[in-house]
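Just below sit the structures, each encoded as structure tokens.
Every number here is computed from the coordinates shown, using simple stated rules; none is lab data. As the structure is a prediction and not an experimental result, all values here were calculated from the model. Cβ atoms are built from the backbone, for glycine too; each structure is taken alone.
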Structure I
Amino acid sequence: MTMSRFPVHSIETAPAGSREGLQAARARFGFVPNLLGMLAGSPAALGAYLGVTEAFGAGTLTEVERQVVLLTVSHRHECHYCMAAHSAGATMAGIAPEALEALRRGEPLPDARLEALRRTTDRLVASRGWISEEETGAFLAAGFTEAQLLEVIAGIALKTISNYANHLAGTPLDAPFAKFAWTKPEPAAAGQPVR
């Protein structure tokens, strides 16, 4: 297991302001994920991540749809930790195996509605939010709402916190996510774009 460049705290070693969040994570997952243990070094960062996680989870996107957003952002940001963790989460949510494999490769999804969600999420990240009216229209035409487009932005914010923090820290992957370990796929042959 690789070592994190930042401390990965336990409930006992975390700053006082982070302990409640880590206790809640242990109650929910049965363990404290290394991401949260690392973020615990800053109660503000951990609190921001947990707060956005709760808000994003309370939206109207389904659990599979939320995982599509989180995996798409993590793929775009090339976050090894979050690609593995959310591959596990998407599997638990019941995503189709072929859809998960496509997300892990950064390729179009076989389901048209989920593909509209993946494409819009990816374009929002790549363009820093400057998507066209046509792109917005395609998202809405797939059956999503303007409110759900704003939920996607919340998902992007959530993964930006964890993806960037993992890049800085080199957060080691937890054992429960190991079977979903991810490395960036090789680029497609010339003339065959992945996106």
Structure II
Amino acid sequence: MFHLPKLSFSFSDLQPWLSPRAVELHYTDHHHGYLDTLNDLTWRTPKENLPLDMLMEDPNQRIANMALQHVNHSFFWSCLSAPTQDIPDSLYRDIRYNFGDLDGLKAEFKKHVDTLFGSGWVWLVCNQSNILSVMPTSNGDNPNLINYQPLLVLDVWEHAYYLDHQNDKQKYLDGFWSHVNWSFASQVRP
């Protein structure tokens, strides 16, 4: 049986970017809904003890989608903090090398948030050559499926921002930078 991850912040810690109600609904309603469905689909089957990375590629698309949404949301929660910390030196050097500076990284995120059609995610990733880039994924797709290591992600599904920001994805993105858990991004960097 799969479980919701424990949050490292309270529902109110992400204000003013996200209201306590928005965080609560996202975590206990949306994320928990994917998790409940995944558990229902795999319960008392040979798949109930399989690792999530195998379920993310399950031939049953519904199981794969629920596993992907659980993995992506769990990663998203780990990427957040209240408030953001300083970027560790080694990660900051990589950001400067790949994007010029933090503003360059933010511009890349903005470009992908603006052009992502429909629902999805925008990721800071590292490829097998240790080069950082920003990539969007649609729906529940995850960069691990194409051998990229995620370091940071922004959930760009409407349920993530609509309650507080309506259709203003730019305002949602701008507030994200005040709550990034850079220590986590640095720890998952290969």
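Figures for the structure shown
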item: Entry that produces -13000 once helix-only ellipticity at 222 nm (-39500 (n - 2.57) for each DSSP H run of 4 or more, over all residues; to 500) is calculated, selected from I, II; result: II
item: With FRET efficiency 1/(1 + (r/R0)^6) of positions 57 and 137 (r between Cβ atoms, R0 = 25 Å, to 0.05) derived as 0.35, matching label from I, II; result: I
item: Which of I, II leads on relative contact order in percent (Cα under 8 Å, 6 or more apart), largest value; result: I
